[in-house]
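**Student:** What follows are several structures.
Bear in mind that the values in this text are calculations on the coordinates, not laboratory data. Remember, predicted model here, so these are calculated numbers, not experimental data.
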Structure I
């Protein structure tokens, strides 16, 4: 067996099912939208707007995802998980991308890493077939 011909997906256990992931999506989206108030970041600062944008995007693409808790079901789960991963990278790196790391970086970095980990640990296979 040639180890170098296998991707990371062969070594990572997918311990989160899509239904559980759906609940996590909506909770995380709402939490991200609440973060500017919870962390006293200001509603019109870049630090706060990053959270609003990431949270709103998460809720919207969760509503549009073809999984148990999606309402419109047009985005495949693999694409959804890719969006989660990219959102996590965006959140985690935003303090340095937008130049506010000297003010605050902990919440953005922590929540971004959580998003990345959850996207990697979630199975893209829906527990039961979702009607479209």
Structure II
């Protein structure tokens, strides 16, 4: 599942809401995903992030639907979290919308997009090439 240059210990799909956040976590080299819900409070977010980081002991890739907002700002303070906003790239947005329209849960669609992004970035590092929007 992971490439040899994979620098992430976990992949997270985060479905943001005003009062709670639905989360899907896939730990590197594991086949199963864990689903959870946390409340929208600084303490809950911090506790969840710290517990996940302690468990996976490495960098965490997080895909969110938006590129700004309270949850994005709350996660930006962690040096071990890399975020990707699906709405910023039209091709990822199309993949996400197609999967959701086909009946896939939002969290699964987010994880699929972040996984695709990580594979692309790892191949770029491996091959020494710059970002090409056509890679998606």
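**Student:** Matching task: 29 is the computed value of relative contact order in percent (Cα under 8 Å, 6 or more apart). Pick the structure from I, II.
**Tutor:** Only structure I yields this read-out.
**Student:** Computing P(r) over Cα pairs in 5 Å bins from 0, in percent, for residues 16-71 alone gives 4, 16, 27, 29, 16, 7, 1 for which of I, II?
**Tutor:** Checking each candidate, the match is II.
**Student:** Another question, then. Taking mean projected area of the Cα convex hull in nm², for residues 40-79 alone as the quantity of interest, name the structure among I, II where it is greatest.
**Tutor:** When mean projected area of the Cα convex hull in nm², for residues 40-79 alone is calculated for I, II, structure I comes out on top.
**Student:** Given a computed value of -13000 for helix-only ellipticity at 222 nm (-39500 (n - 2.57) for each DSSP H run of 4 or more, over all residues; to 500), which structure among I, II does it belong to? Intermediate values should be presented prior to the final figure.
**Tutor:** Working: I: -19500; II: -13000.
The read-out comes from structure II.
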